[in-house]
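Multiple structures are listed underneath, in structure tokens.
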Structure I
Amino acid sequence: MNQPPNTQAAWTQPTPGDPVLKGVNWGGLKTLYIKEVRRFFKVQMQTVWAPAITTLLYLAIFTVALGRGGRTVMGVSYADFIAPGLIVMAMMQNAFANSSFSLLVGKIQGNIVDYLMPPLSTGELIAGLIGAAVTRAFLVGFAVWLVMLLWPGVSVAVHHPERVLWFGLMGALMLSFLGLLTSIWAEKFDHAAAVTNFVVTPLSLLSGTFYSVHQLSPTFQAVSHANPFFYVISGFRAGFLGLSDSPLWVGGIALLVLNLALWAVCYAVLKSGWKIKN
């Protein structure tokens, strides 16, 4: 005896091509985030503690070379002046290193499908990758701060934690988005290294970490004010010292707008599949 077709089951099935999961796929997003965190945390001596030691060497060398004789900058000792900038500089560099690695190594090893096949939207993919990069940045920042806390002759007491959190987050997000764009564009590790050597490192070292921009000529002051890293360094330092080379609200809003623009670019590029699906 023939059975009538199950019209109810056919009616409830989604149209081919329509997403089955509605809203945010929190389970998939959590899985991607944990995967990315575990990837760098498995080698934490290299990804978290090694940058802390490297940054401490910067502090030791510059304080010995330039901080002798009671030298002060903006009314504070030279060691206290450069310490906050070194912390957030390490945070930004490691945020870039983390986000610039994930998709790039997937393309090189041929397992990029592991990122593209799961039921994750473009926004969820960005959130997972950027969230892991920001997590690494704050872990590195905490490690550097902890090591400097034990270093004699330098004070890293936090007086305005809201400034530290805001500008640390803005700096980490900015470099995470830049790293994600780099991993999409790059086809080999040399490409990512080129961005690190010719973009990230120069902008970091010329951001006012080791000097006050007020000591520069008007031309170089204008150049420094065009560097977004400068606003991160200046605002983050203000959280420790209460002193800033620039208006904090200008830097805070400018960095927020820049990060929103970088997010939009990352979303558009990933959505198009440029150098990922094509």
Structure II
Amino acid sequence: MNAFIFSIGIGVSQAQQAEDGWETMFNGTNLDGWTTKIHHYEVGDNYGDTFRAEDNMVKVRYDNYEGDFNDRFSHLYYNQPFSDFHLTMQYRFVGELYQGAPEYTIKNSGIMFHSQDPKTMLKEQDWPISVEMQFLAGVEEGKERPTGNMCSPGTDVVYNGKIDPRHCINSTSDTYFGEQWVTAELIVLHDSLVTHIINGKTVLEYTKPQIGGGVANGFDPKIKQDGKPLKEGMIALQSEGQPIDFKDIKIRNLKGCMDPNAINYKEYYVVSDARTCAYE
């Protein structure tokens, strides 16, 4: 399985050239198809134009904010859930950390997956119950700060054969400084294998994402069913007080009909869903 996953995740450039099964998630002009949830605000309230579509990018900005940051952690959700997928995007950190944002959020963002639906989040919930592919950039020369890490608000993962008690697990990626673009890829197979890829290199793998752990606060207790496998969920871009740009956001569904005799068979499917097979 690992060898096969490597073969479908060898780099974003080849995937974009083929365009076979890839769907663009961001239309480049507006945020249609996406929903915002900001801590302290109702679902759909994009306070301060935190997330904005400009220059064919999704930009995270705070120039319209007033007062202290006040833990206004934000997430921009794609309106369609996924279970088995290959996601690719580019990101770059820009500008300065907003005043009053926690120090750990400097040059810190990410993408959440297998997340609860934002409609199930309470107004005062800070983080969605989800798994995060965390993006970091270097802050101090000579000090490593890898990107493409795993963080787990309200969740657990199995790493090296057991549930890892750490909230975040570092990847083996290089450290990237300044405002350079970094390509991030995420391959998720329901509640099985998860693979993080940075600039074409596999930097982290783990298995069995599930509800559990801490960090997330203010959630509806009915949602947090510890031990429940996370087989699918929403995907969201993150805002934590650091300006960041996202572009070339694409996804390829890896679950579908794997019968070569079916008219909707795709050779890139990894997980079979015989119920979807169609025949002439």
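Where does the value 15.2 come from, among I, II, when mean projected area of the Cα convex hull in nm² is the thing being computed? Clearly, the read-out refers to II.
When distance in nm of label points 7 Å out along Cα→Cβ at positions 49 and 65 is calculated for each of structures I, II, structure I gives the greatest result.
As an exercise: FRET efficiency 1/(1 + (r/R0)^6) of positions 97 and 161 (r between Cβ atoms, R0 = 41 Å, to 0.05), calculated from one structure in I, II, equals 0.65. Which structure is it? Structure II accounts for this read-out. Among candidates I, II, the computation of distance in nm of label points 7 Å out along Cα→Cβ at positions 209 and 249 that gave 3.0 used structure I. Among candidates I, II, the computation of mean count of other Cβ atoms within 10 Å over residues 73-80 that gave 18.1 used structure I.
Here the criterion is FRET efficiency 1/(1 + (r/R0)^6) of positions 57 and 225 (r between Cβ atoms, R0 = 41 Å, to 0.05), and among I, II the highest value is seen for I. Match the computed value -1000 of helix-only ellipticity at 222 nm (-39500 (n - 2.57) for each DSSP H run of 4 or more, over all residues; to 500) to one of the structures I, II, and report its label. Source structure: II.
The numbers here are math on the coordinates, done by the rules we state, and not lab data. Source: prediction; values computed, not measured. Cβ atoms are built from the backbone, for glycine too; each structure is taken alone.
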